[in-house]
Structure formats: C-alpha cells, structure tokens
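Please go over the structures that come below.
Each reported figure results from applying straightforward, stated rules to the coordinates on display, with no laboratory input. As the structure is a computational prediction, the values presented were derived from the model and not from experiment. Cβ atoms are built from the backbone, for glycine too; each structure is taken alone.
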Structure P
Amino acid sequence: MSDATRVTLPADTNQALGIAQFAVDFMSSDHAKQGDPGAAVLERTNLFHTDACLCGVSALALGTNAPTILRDEALRYPLAKGETGATVFGSAERVKPEKAIVANSSAVREWDSNGTNFGFRPELGHTAGEFGHNDFYPVAIAAAQVAGLDGAAALRGMVLLDEIRGRLAEVFSLKTYKIDHVVHGAVASAATYGAMLGATAEQIESAIGMAIAHYIPFRAIRAGKQLSDSKGASAAISTEAAVLSVQRSMAGFMGPRDIFRNPEAIFRIFEGPGQMFKAVNAVNANTEKRDASPFELVLSRAGDDFAVMGMHFKLGLYEHQSAGALQAAIDLAAKSPALLDNNGENIKNIKIVAYEPAFGIIGDPAKKDPRTRQSADHSMAYIVATLLRKAIEQRAKLPAPSGESNDSWWKALILEPHDYNESAIFHPLTRKLMAKIDFTHGGPDYDAKYPDGIPTGMVITAADGSTHDSGLVMYPAGHARNISADLRDILNNKFRVLGAISGDADAIVAKLSNIEQKSAADIASLTDFHIHNHGKFE
C-alpha cells in the first residue's frame, strides 16, 4: 500500500522485499518513484552528517584504538584491477568499500556523540522505543564513490538509510530481547547500499535475509563492568557484514527470503506469529494471521515527515540518556551560581531521578567507578560530575545565562574528548562530586513519559540546607522537540571544538557540509584532507 508520501508494508506481506523495492524506487532516477524529502529533511540530514563526520575525524586525530586499527586494516586492502572502491577519512586512496565503511563507521561512533533516535511515532501507535544512531552515513558515501554518484544522490541515500532504520526502531524493540540495536541499521545499510549500486529488489531482499540470518549481535558487547572497543564498533562491524551480503547477492548468492516472516528468525521467535496483525486488525479483533511479522512498517517517501526529523543531537560527548540531567544541572547552576563556589563544597548532595532504560544503562553501580572512557561516557554520575567540575573551574568566566536553555552554558561547558581521558576520569574534584550523586529510578510516572521525552529531575541540596529543584526536564537542548535552544549555534560550537582537534576546523567543516551541492568529483574526494595526529588517546 502507498500514497503520495508514504509506503505501508503490512505485517502479512514480504516486508524484506517491500523494503528492498522501496529503496530501489527511492534511489531511482525516475522522478515519479524517486524519494522526495523536503528541504527541512535535507538540512537536518546535512547537519547530522557533518556532526557524525567531525566525531569520526576527531577520534582518528586523537588516535583512538578501534578506529585506528580498522582504518589501518582498510588501507591494507587495495583494490583489484577494475574495481572502483571507496576512501577512508584522511585519505584519497581507494580501498575495498566494505573496509572503508567499517573504518569510517567505527570512527563516527567512537565518541558516542553523534545523533540518536528513540523509536517513537505515537500517531501510528509505533512506540517500540528502540535506540539507534547516525553511524551509517559512510555507507551512502562509499556507495556514491563506487557508483560515481553526486552529492544529491548521496544525501538522498542518507535520508533513505535513516528512514528504514528509524522506522524499524519504532516497531520492534531489539533491546527487549538483548539484541543490539545496530541490527536495524544493518538492514537499512543493505537496502541503501544495494539500491545505490543498482541491485535488484530481489538481490537486496537476499542480502537482508543473510544479514539477519547470519549476523545477529547481542548486547553482550555492551554488558560488563568496564566496556570495550566492541561497544563503539558494533554498528561498523554489522554494517560491514551487511555490505558483504549485498556484494554476495549481486554476485548470485541467494540468502533466505521473506526474513521478517521467517518463523526461525529473530522477529517471530521473540514476538510470535501474527501478534501485531491481531492487535491492529480493525475488522475482526480475533483474526490472527499465522504468516505475518509482528509489525506493520510505514515508510515516508516524500515531504517532511521522515524519521530523521525525530532524531536528537548530542551537544558534546555524553550518553544521550543523560541529556535531561545535563540540562537540569545547567539550569540549576545558572539560576544559583553560588552552588559552584568553594570548590564544590557548597554542594552537599545531588539527587537525580530518571526513567528506564536510562537508570539501567547509565545507573549501573559499577559505573560509579568508571575506569575506561567507554564506561565513563555511560556513567550518569561521571557525566554530570564532569560538567559540574568544569562549571566550578570556569565559575568566574561563565557567561550570563541566555534564556531557558542557557545556550551559552552549553557551549562553555561542552563535554569534549579530553574530558574522558585518564586524568579526567580520575580527577579528584570529579570523584568528590560523583560521591555526592544519588541516582534513582522514577518509576511508572517517569517511564510513561519516555520515549516521548527524556524525563529527568534533579534536586541539589546546598551545604546550607537549601534545596534547588529543576522540576521535570522532558526536552533538553538537542532533543528533537526542544524549541528553546539555538540548536544551530550550539552545534556550530561543537563543530569548531571537534574540528580544531582534527586540523583546520573551517576547511574540514566546509568539506563535509552541504552534501547535496557537491559534484560526483567532490564526493570522490570527500575524505581527502589532512588529519592532525595527536598520538594515542590517553
């Protein structure tokens, strides 16, 4: 089913083939079929792409482990005669496209500072609330480089990829079953890469089937007292597998068909045949289709109602589940700056209340003693304490608050890579502030407000016994439904900070921005810029 702006894939149809055909049409040169996202969608996707790339380039500049290893690996895979290939950040050398993608996607994700979605579309009842991130734009760039496409096609590919993975996140919660959220991105990557390379819908369906049947990552990569490289590289590794699956399908390999209705695949194993169909059938509530996936999928083809419009920006380096607490801390400190005096002694206690899954993910007791960067950026106590430590240190220089969102404080206190190095993780003031933080679960009242917002409350008790209450924070700066912050201004600050780490900030930002205006030659050389090498991140 479809109309001028949407394509609906019912639960009792072959949705893998439906996604594939949607992707083929979206990337088609036939304007009657081609995806037609509005100007606001293209602008937002451009911002997310620039943001993601600057995260990746700065991670390489600081010699982070996994991105450096995977980039070096990619450069060891030269092309065979006649192959086109793709490029990695900071190089003009063409390499195997799947290797360029795994390297660049790993770099993009390393800081955990790029865009986030929470799978929420209440007008359709699609509120599964699965996470996802803008880790996958290197797929569209690599495909454009291999196929010789221009920037407009590359940007349309990014919109397509976000649309598929974003809508899947709305209808199926992988985390509920301890499966990593990158599976949705892998499906979208297979569809987008295949469509941009000219694969048929049947070949893309085969690749999606292989990706789901052969390569399912569990959240074991994110569990444990101290996290490892696998957390940040999960999207990259799953995407590498998805692209390889496309290449094999285009060469003639036949993967399992109709994978969303396959009774042995992850969707029906966990939610059973026909449950979604039974729930939404308006004609007869007792009707059950045994040959159905657990969900209906609705994909946007044109206009402004694309998944990317509901995705959220991070304004620095922090786990997005902490954004409400960061906003609360900024609001309280800006309103009562005396809390920052006396080197933190004016703060007696900080109580943070939030929802699940924030409490479960960044409130793990082990993360009150983070010893790696990957654990520190997933510790509510560390993130909030670091922001307050910076505010205390900069007390005399902090600008006057600028409205409800305190844009100037977000810029002045931006959490950047050096706030997660070894000396920062063990900073005595940060540790002292962490010991004063009490993080609790707000229960059903808070949980019901997620994923619409990021429901968080903070109460700071001062040394004199006075209390300072933030009230409920739902839409912090960076959230898609925040209307008070000057998002572009705060993002430009983030771009300058990360760009300066990488080299010539203005030149790099100009190179990566305004993708739709770039020629095929511009896209071919998009990553050909110098990355300043600071040595291994410590």
Structure Q
Amino acid sequence: MSWSFGDFQIDPERFLLSCRNVPVRLEPQVLSLLIFLIRNRDHMVTKDEIVAAVWQGEAVSDASISSRIRSARQAVGDNGEQQTVIRTVHGRGFRFVPEVTTSSTARAASEAPPQVTPDRPGGRPSIAVLPFQQLGMPPGLAILGDAIPHEIIEALSRLRWLAVIARGSTFRLREVATDLDLVSNALAARYILSGVIECPGPNIAVTLELTDSSSREIIWADRLAAPVDGVGDLRSRIVAHLVSALESHIPYNEARIAQMSDPAGLDAWAYYHIGLGHLYRFTAAGNAIAQLCFERAVRADPQLSRAHAGLSFTSFLEAFLRLSPNPASAARNARRHAERALELDSLDPFANFTMGRTFWLSNDPEIAANWLARATTLNPNYAQGFYASAFTAMLMGNAPAAFGALDTSLHLSPLDPLLYGIHGVRAQMLIQQEDDQAAAGWADRAATTSGAHFLIAMIALVANGLAGRHEQAGRWRQKVRRLNANATSEHYFAAFPTREATSRARIAMELRRQGF
C-alpha cells in the first residue's frame, strides 16, 4: 500500500517519501510523523498522540515536536503560514489536509518494469561498504573515514544471510567511490553502502546511503551526529543502527524484487525473503504463505539453514498463537526445524534464536535463555534476540534483565515488526511487579501497535482491569473477542507461563472477572 498527494508519494512499508518518483531524504522521526498524520487524516491528532506514536511515549519537549513538524512541512513543500498540507489546530494538535489516494505498491501491468537488470544474480544478497567521503574533517579525525566503514564491515560479517565484500577490495575503489556504475561492475555487489563524514564546527556527522546497485534506487538513508568529544559513542551507534536497518530493509527489497520476478526462476534465497515478508504479518494467512515459501526454499536448497529456521518460526507461531488445532505437534515441529537449522549452520543467530524460543513452548525458560544469549553473542546488534531474551527474563521474574534487554531491543530497532511484543513484555513485567497503572499504559501502547494479536490485547485487558480502568478494559475485552472468539485464560498462561504465583493468581482472577 502507498499514499499519493500532489506530487508526493509515501510507501509506509518501505519507509520512503518520493516526489515525482525521486526519493526525498528525511530523518526517520520526520517520516514517521508524516506516516502517522496520513494514517489519521480523518481526524485531528494531539501532541500526546504524536509523542506516543513517534517517540514511543518518551519525554519530549514542545520545541522538538515543533522542529519535526517544521521539517515535515518543508519536505512536502508546505510552511507554517500556508499550512496546505499540515494544519495546526491551535492549542489542540495537527491535521493532515490534502486528499490522499491509496494504491497498492504492486506495479500495474501497464507500468514500466522495474529497473532491474535481467541477469540480477540469485543467492545470498551481497554488499560493498565503501570508504566514506570526507568534508571539512580535521587531520586528527580523518582516519574515521576508513575506521567506521571497517567497523561496519566487521559487524555485517556476523550476519549469516549477507555476503560482505572484503575491505581489501572495496577500499581500492576509494578514488572512484562516487561512481556507482563503476563500483557495481567492479565488485558485483547487489547493494552498496556509501557515506559522507563531516565535521561542521564542534559536531561530527555521518550520512549513510544504501543503494540497490541494479536499479540505482536508494532504499535507505539516515544521518547521525554527535559532539566531537563523543565520537566513540557515535561510532558504536552508527554500527548498531546500521545493522538493525539492514536487517529489515534489504530483506524487504529482496522480497519485493522476487515477487516481481518469474516464479519459475526464483531460488532458495528469494523464496526465503518472500517468506519473511509474510511471516512478520503474524496472521494465520500470512503464516501459511510463509510456511509454503520456506518449504519451497528447502526444496530448492535443502542445505539453506535459514529456510529451516523459518519453518521453525512458522511452527512456533502455530503453537504460540494457537493457529493450529494441535499446538503440541506444532511445538515439536518448531524444535525439529530449529535443530536442523543448527545442524546446517550452528553460528547463525537466527537459527539459535528459533531454537531458544522453542523452549518457551515447553516451559523451560532457563534453557531458552542460554540459546538466546548465544544468538546475541553471535550478533550483538540482534534486536529480536534481545527482545526474546527479555521475554525469557520476564517468564523467570527477572525484572532488571527484562527491562534492560527491552531497552536494548528498542534502541536497536525502534520500528521493529515485533514492537507490539516489546511493549507487551514490558507491560506483563509491570503487572508482575504490581505497578498496574504503568502496565496499563504500556499495554495500551502494545495493543494499538501494528501486528498486535489477541494475546497482546489480553495483556491490555488484564492491565487495565487491575488498574481500575474498567471502561478501557471493556474495550479490550471486545477486541479480544473480535480477534479470537474462543480465547480463554488457558491461552494466556500457555503463552506467558510466568513462575511467580502471586501475579498469576491476580491475573487469573481478573481474567475470570472479565469472562475468560
């Protein structure tokens, strides 16, 4: 799905704003703000709603909100006087004004074909990280133009699904790094990561661009900055932020291209990436399609560890969300596929992640914790690994470990497809601590996040009921029934088999009071 207004188009799934088909570079928060305003264009939104959606409820000043509004207006050719796109409702909030046309992101048959070379290579995606261009860098900091890309190469090399061109090859192209045609032909890399590092005054800033070398399309860009004396922290932030971004943007782009290709020509990796796209919808239909794609990937390449891990993930969801009439069988399949994935590649963080989660299903959180710790050791920037570790710590009642891992996960991937789960685990942990008011706030946020399933709505129901917010609890009760008419307290405790007896009794009593 994409939205069009005037000369502009926004694709929320690709997280991209374009003007006359030319990508517009924006800070992520500014683009998130635009997407939120368009989603809610039928009514005015308050500052509090914007903070909850864009800043995930963190404390933020009015000046910061005004700055993002101003940047959003500039991006779409608006200003504070005309307000033809974003209108300020004084003292109340903001509203998106233009008429918006909604269309599918799939290309119509009459459209020009995508600019993808007919011999685009199959197999594992590859990336070349180029030395950064330097603007106004003092001699003492010039080394950063090479040091940061080197650190990025080391970090990306931990990603088993991505082939990384060695520094010895990419850095030889320093003098022609701006010529993407030459770089692409010389390195045969499917993706090119380039950057500009500059030092304007007391600050140092790095601008990153990820380009599809076949279409020359920029599929992701961002800019990070810090004071010069904070360059060490900036280097680590760049690496963590980048790895997390590539974990989502490259697989999405690979799936998009595969879906536009001849199905007869798809290889195992193409099927795998299409499967991921459907997997993260967290619906019965999406899970079934994902499973079919992973099975086709296994047939195409029985040695592809990630395809087996994908099958473990779909089986896990069948058991966890009760999508299967036989959850016990689904749990066994989740373990079996994870074991096969590990046999093929024991160092893949995703395979270790899927194995760890199977032990949630057998109520063995201590064993799960060991596998998940291994996943995040193999990839220290693995946001979903930290989320799963937080879930495991919540099951064992270890609040400091749960909150710490949740903070890390959210920092690494603020727009993660499992964001509803990140907030939901925090709410569940707060319920166990009997901080019901805080739990209700986080549970509401979790249950209103895209992808939230009926179990997340049940957390919101419980949290609001325990907090005495009975009207809100009633709304969540209705939502649970809409999502799963057969939901029971057994489903809740099967999904969240926490150890602490007192909180389990409180939750059970509230669920009974609500008719579950």
Structure R
Amino acid sequence: MLFNSYEFILVFLPICLLGFFLLGNRGKIAAASWWLTGTSLGFYAWWNPGAAEGKPWSPFYLALIITSIVFNYWLGVGIAREKEARPRRAKGFLTLGVTVNMVALAWFKYADFGVALANSAFGTLFPAPHVLLPLAISFFTFTQIAYLVDAWHGVTKEYNFRWYALFVSFFPHLIAGPIVLYRSLMPQFAKRETWRFNADNFAAGFTLFAFGLFKKAVIADALSPTANAVFLGVAGGGEPSLIVAWVGALAYTFQLYFDFSGYSDMAVGIGMMFNVRFPLNFDSPYKARDIVDFWRRWHISLSQFLRDHLYIPLGGSRCSPVRRYVNLFLTMLLGGLWHGAGWAFIIWGALHGAYLCVNHAWTALAKNRAVLQSKPAVFGGWFVTFLAVVVGWVFFKSGDHGLYRAGATRGEFAVAREMLEGMCGSNGVSLPLQIKAALGGLAGKLHVGFAAAPFKVQELPWIFGAALIAFFAPNTQQLFRIALTARETSEPPIWKTDGRWVVLTAVVFVVAFFRLTGVTEFLYFQF
C-alpha cells in the first residue's frame, strides 16, 4: 500500500487512527498496541510483488517479516539477559543476529547480481535465481541490527514481544525509513498521552502529510516523465545533446529530491497524528555547502547508521589520515551497494566516497578559515557540491532496472557514460524542435541547431520551479518543527493553527489528492 493512494488516504489511515484512539482513550493500551501492530502488518501485506506479472498474492513476504521480528526479539532478550552473567554467550547472540540478518539481506537483494558477477568472472552459466526483493527488507533489517547492537551495549532491552513487534512494524517508518532507534521511539509509546487523541498534534501532522503528498503527487510525479524519457532514450541507443542531457539529469535530480522529501514529510506527519515524533531524515540537502554537509542532510538516519555501525567500527577518524580516507571510501562504497545490486550503485557509492575524501583533504589543507566563510567561497562550495551530486545521480538513475526493458541496447554503465558525455557537450548543442516554431524568424539568427527532444517543452518550467523551492524555500522542518533533531531549537514554527494555514492546507491537499489518478511508487521503495 502506498501513502499516495486512495485506499490509504480514504480507508486505511482513517480506520487505523480511529481504532487506535478509540482503544487508547479508554485506557486499553495493550489492545491499542496490538491493533496498531496488526494494521501495520496488514499495510505491509497489501504489497503484491507479482501483481505486474498477474501472479496471486503470496503470504511468504508477510511470513518473512514476522519471522524476522520473532527471531530478532528472541536474540535481543538473550543478549539483554546474558550480557552481565555470560558476556561471551551474549556476544554469540549478537554475532548470530548480525550474521543471519545480513545473509538474508544479501540473498534477497544481491543473489541475482552475485550470480551474474560470477558468470562474468569465471565464464560459468549458473542460472539466476530471480529472487524478488521483499518490500522494506533493507529498512527493517537495519532497524533490528541497530536494536541488537544497542542491546549489546546495554542501551536498550525489551522483554515484551508486543512492544518489540510494534517497534519494528509501525507502518509510517517501515517501508522507506527513517531508520528508527528503539531508544527514541518506544519511550514515546510508554507515555499514556501518546494513546489519547491530541487535536494540535493531529492538525500539525495532517498539514505536514498534505505538504508531503503535494511534493510527491504534484512536483515529483510531474518531473518523472521528463527524466524517464531522456534516460530511456539513451538506454535505447540515443545520443543526447547538451541541453537534452542536462534536462534529463536535472529532472531526475529534482524528482528524487521531492519524491524522497515528500515521503519523509508524510512519514513524519503520520507519526505525529499518532502523537509520535520521528527523527529528522531530510533537511534541504541541495542547500549543502560541501559534500559532508550534504550527507548531514540527505537520508540522515542512513548516514548515522553507516557512521555508527560501519565507519566507527572500521576505526573512524581515530587512526592515520590514510586509514581514515580508506574508512570513508569503504563506508560510502557499501552505502552505494546498499541502495541497489548493480555496478551503477557501486560507482555512485565510490564517487561519494571519493567526494568525501577530497572534502576532508581540502578542509585539512585550507589555512585561512575566514576565506572559506566568504560569500564567493560559500557559493563556490555550494555550486561544486550540487554539480557533484548531479553527476552521482546520473549513475544512480542508470541503475534503475526499469530502463532496461525490451528495446534497450545499452547497459547501465554505458547509459551513465553517454549521459555524462552529452552533459559535457560531446554530442553537440541543439534546441528542442518545438521551440523553433515559437521563435519564428528569430530561429535562423541564433546560429544553433534544432532537433527533436524526447520531452515536451511545456515540462521544463517544472524543473525551474522545483529548483527555486529546493534552493530558496524554507523546508518543512523549519515550517513545522515536528521531527526530532540532535539539537532542538527554541525557535517557534512558522506554521500556526489559524485560518490562513487551514485554507492553505486544504488547497494543498485537494490539489495533491486530485493528482493521484496515476499513482506511482516512491523511488526509495526499491531499496
């Protein structure tokens, strides 16, 4: 089930909220928690991976997540009980848990890629297992690994299966994050006021949900045809000109931004309707001044997970500079592989690893810190960072398996290379043919060619408008102050429960709602 679907907005969410508060307001917290867990698993079970091929719904994937919850709960209890008396046994539980979780993730996510890699390297002909990727397996796996590690460190412990099942399955964060820590989520459910209806929280949460729905249904989905048309054309053998290549790259850059930002807002907003605050997961990343700042703003919970469970265990910055750069590079390389099983994602991760190494080296070499804070330096840092991110997104989009349908003549690396060559002007400069008629006699005086473009010229203002919002508008955290952050601010939210915001929210929601005729998945669902 998708947040941006009629069945979710009109049926599932109202019924789930109604049952939750009817039980909670009567003090039946145990029943309310089981209700929320049950509806969350129902939300997950709605997904049918074989629907596109006409296959019936399979209970296997629901059984998979339930088995994962039971298995990790049992290990967490074992770690918590044995930590003091028998630490070696507790560490054995931790090792078993991390191993089994990672093996399961590797099988479902990388089996086909691993077989293809082996066949290519050794000339074998092993058949691909064609394993369907279970929805959200990366997120509920990382969530539970973080829980087991926290249990080992004595930060968390849970002996009540009902609470643990709710922690893992709570549907607003289940599918695409944020990756939530037990110690930040469950203390909120321990408060009695969480289970009682709060009009202010509901209003703030619904307003944020409406803004997130608008980002997804109105902005991201409007950019999708442009990005897909350009990349599909290149996958089919096209050679994009300078303008076509940049239009495709920028359309995808802003589509991904508003798609993921919209999902993050909707997740935080739904959580707030249930009186639960999630950690901030998206914070205007295209305003970042350098690539380090970008990763403090983009998919924040994943960045923190990779830092805490990969970068720091590798040695972090507590070692020689060379080893630190190796740690950074390996962390981002594996972060790229986490996003998808393919060379395009590996190259994307390697690029960002290299970016971070260069960033840290430049900061270490810079002698005059005042110069780095000057307006030209800040603007230059932002521009180079954004350009580097766009280049990375070209590889990211090239890894989209939807590009390689019947008619594709290029592989993912060839698509990315052709796009980047086009962005550098290797295929010449030409304006879309649709502009020629509009220019009339002026067209012949421009000394530039015209060629058919895979997109409609009317779609271009969406890119410009999306850029203005991403670069200059306040983000939803500044508007609402709902998500949890490492440093809470005393600044009041811009949003207020007054008539103007009620009207604005109604307009935003209605416009977004009536754009749902073509419901599309969130891009991060494939990860």
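Work out FRET efficiency 1/(1 + (r/R0)^6) of positions 427 and 499 (r between Cβ atoms, R0 = 30 Å, to 0.05) for each of structures P, Q, R, then name the structure with the largest result.
If we compare FRET efficiency 1/(1 + (r/R0)^6) of positions 427 and 499 (r between Cβ atoms, R0 = 30 Å, to 0.05) over P, Q, R, the biggest value is for Q.
Using the calculated result -20000 for helix-only ellipticity at 222 nm (-39500 (n - 2.57) for each DSSP H run of 4 or more, over all residues; to 500), pick out the matching structure from P, Q, R.
Numbers: P: -13500; Q: -17000; R: -20000.
Of the structures listed, the value fits R.
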